[in-house]
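In structure tokens below, several structures.
Throughout, read-outs are computed from the coordinates displayed, never taken from laboratory work. Computed from a predicted model, the values in this text were never measured in an experiment. Cβ atoms are built from the backbone, for glycine too; each structure is taken alone.
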Structure I
Amino acid sequence: MTDVKNAALTAAVVLLAVLMLATLVRAVIGPRFTDRIVAVNMINTMAVAVIAILSVRLGEAFLVDVALVYALLSFLTVTVMARMVLIRHWRKEKCAKAALEEGETAEHGE
């Protein structure tokens with residue numbers, strides 16, 4: 001039974017590693033910044049899953065703590081990156097609105 005469990009856990013880690021590589025490709029070629037953020041979030045989530053699986057496979061309880069800390073740092077990273085996207089979007093809107101208002105005042109001769 002232990003051999004089956006170890007084989008299943010090893011297969012899960014290998015599958016997650018392959019999926020992480022595929023997601024990394026998506027992060028590199030993603031056409032938008034938001035696609036890259038989602039891809040990085042997926043990679044981080046899969047990394048947490050790998051650490052948790054390794055905790056079970058190796059019988060090391062401290063790896064669960066490592067996975068939790070990594071998950072919290074991942075959450076903070078994605079939150080900060082999403083905030084950066086919102087700020088960039090707001091600045092673009094503000095600049096576009098200012099340019100539009102400037103164009104309207106030039107047309108009216110003010």
Structure II
Amino acid sequence: MTPHCPKCGSPNVISRNLGRKVGGATGAAAGAASGAAGALSGAKAGALVGAMIGPAGITIGSLSGAVFGGLLGGTTFGAAGAKLGHEIDQKILDNYACCDWDCTFRPHAE
């Protein structure tokens with residue numbers, strides 16, 4: 001069901017999603033930092049696997065392990081931050097904005 005503005009009753013309402021945007025960005029930044037720390041262990045593991053191939057394998061394995069560690073951390077924490085931000089949007093923040101009356105509001109619990 002589309003929410004309507006509580007002041008004017010207009011259906012011309014948009015969802016702001018500020019919590020989800022901030023939570024996702026913060027989570028991705030924290031995840032990338034955590035992933036960078038995990039990248040060292042990923043690089044070591046990649047180097048061990050790549051050592052079977054030779055010197056080029058060590059380099060490729062180290063780089064791919066480091067990249068994978070950073071991406072995995074950023075993605076995981078970013079998704080968790082966005083989920084937390086979505087809950088904050090729904091329960092705490094005035095997530096909806098009326099385009100006609102220029103007001104913000106939270107949907108009523110049903």
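Here mean count of other Cβ atoms within 10 Å over residues 14-21 is compared for structures I, II. The highest value is that of II. A value of 22.0, 71 for Rg and Dmax of the Cα atoms in Å, calculated from one of I, II, originates in structure II.
Of the structures labelled I, II, which one yields 13.2 when mean count of other Cβ atoms within 10 Å over residues 30-37 is computed from its coordinates? It must be structure I, since only it matches. Each of the structures I, II was assessed by mean count of other Cβ atoms within 10 Å over residues 62-69; the largest value belongs to II. A value of 1.6 for distance in nm of label points 7 Å out along Cα→Cβ at positions 22 and 38, calculated from one of I, II, originates in structure I. One of I, II was used to calculate distance in nm of label points 7 Å out along Cα→Cβ at positions 6 and 86, giving 4.9; which? The correct label is I.
When helix-only ellipticity at 222 nm (-39500 (n - 2.57) for each DSSP H run of 4 or more, over all residues; to 500) is computed for each of I, II, the one that comes out at -23500 is II.
Give the label, chosen from I, II, of the structure having the highest value of relative contact order in percent (Cα under 8 Å, 6 or more apart). Let's see the in-between values first.
Working: I: 22; II: 37.
Looking at the calculated values, the largest one is II.
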